[in-house]
Structure P
Amino acid sequence: MTVLLWAEALVAAILLLLWAGLQIVPRPFAPLDAAGAAVERVPLPEGLPEPVEHFYHRLYGDEIPVIESAAISGRARLRIMGIAFPSRFRFTHDAGESYSHSIEATIFGIPLMRVNERYAGGHARLELPFGVTEGPRVDQGANLALWAEAVWFPSVWVTDPRTSWEAIDDETAVLVVPYGDEHQRFVARFDAESGMLRLLESMRYKGEESVGKTLWINEVKGWGSLEGETVATEAEVTWFDEGTAWAVFRVEEVVYNAGVE
């Protein structure tokens, strides 16, 4: 009986230790050793759906920035195999063309799992600790991620001539983005009071083995100021069938037009 009690106490202590390790927020990636170039501004296009026009006026005023590249860094919580890991991330974008993701899930602030993902030329490669994932369904999801992550530089949704907006109602519009020779669509929902973007919804394959698509929800939880720019500082990503967010991103650094090499 004594041995059993000691074993139970040991298991409880290990679980408590692991829990404590998952509460430690990792240090952020080192600041980028690059300065953003001067950003050109152009007039906001005419003919946008009312909630879209209202959003851009609230965010930028009458002129919007032309973002050619962006680097977004910060910290996150990622649910992996049911466990929420404190993480750090850096996403770099050649706006509307390609991206690179560097993510580290940690325990006690120490990297435990590293994820490197790249999407370029219409093809994605996801390098995980347990293998590499590629294929047409992965590509489909990656292209949606390319445009959804432009929530951190949303002017590209109107400055890129390949994109367009379709009106729905006073609080909703459809964003149409290129996907090779085809198009993909997001339902964009805007806050009735603030006019700011609240949700982007699309149908996405979870992975290469997925039989069908699942509703993929990107929610902006907060807007704030970084380096004098208004940015979506907190965002959550949710698969509809899971019910709760599997990723929560908190942005701490943005650098525009500095190149993505």
Structure Q
Amino acid sequence: MILLVDIGNSRIKWECWEGGRLSAEGSSLRPSQGLNEAFETMWMDLAPRRVVVSNVAGEEVAARLTSWCGERWTVIPQFVRTQAAGYGVRNGYEDYRQLGVDRWLALIAAWRRCQDSACVVDCGTAVTLDALSPSGDHLGGMIMPGLVLMRNSLLRHTEGIRTQDKGRVTPLACNTRDGVTAGSAYAVAGGVDRFVFELKARLDEVRCIITGGDAECLLPFLTNRFESIRNLVLQGLAIVAGDKEVP
């Protein structure tokens, strides 16, 4: 059994694959303290032969996971790194190592699915947008704050906005709560739509793919048609791990 782990800025998502079949999966908020306890809660009943990881949470988290896996299973995790090229995709960054490994893996999974030009949007703590050419070249992308990050930024840096509750998304908000929630959603959706507009002007036909925890929240406000794919980064990990063909 292979344990695939996606450690993001806010959450830890994971899947277990054995013989090309999903046997278990889950997700949890990534705690600032008690990380070992979180690992134990998520994986106490597992006994993987390999652990393959996408980690954007820093070296300390990687070290904690390595230590825990070694003590618990006598397994050393494999931390996937961004490459200049691989799995049909050529990295478009000037310094390929600066492209986040989660973005790299999402591009690998998207390319395996479509084998054509694509826009890949991952809606997490940050929203990342990446473009693929019809030949698998990564054309670059953008990074913007996610929905929660935008709301929190307003709360921290203004005196008059004091609402912690999530409101409704309406373009004509009549209270601060709804105004902040709607403004964040429309800002992200507008940025995504503009990115797709620019990409279609260059490539004509583009397959649009969206993933991440806030994907379903954003879908109703996007002008372009997006295919929502759950756990795209984990699908990329599965390809790299060599245990699963993405359907």
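None of the figures in this text is laboratory data; all of them are computed from the coordinates on show. Every value quoted in this text rests on a predicted model; they were computed, and no experiment measured them. Cβ atoms are built from the backbone, for glycine too; each structure is taken alone.
Remarks
- If mean count of other Cβ atoms within 10 Å over residues 94-101 is computed and equals 14.8, the structure in P, Q: Q
- Origin of the derived value 26, 19, 15 (semi-axes √(5λ) of the Cα gyration tensor in Å, for residues 70-221 alone; candidates P, Q): P
- helix-only ellipticity at 222 nm (-39500 (n - 2.57) for each DSSP H run of 4 or more, over all residues; to 500) from the coordinates reads -5500; which among P, Q: P
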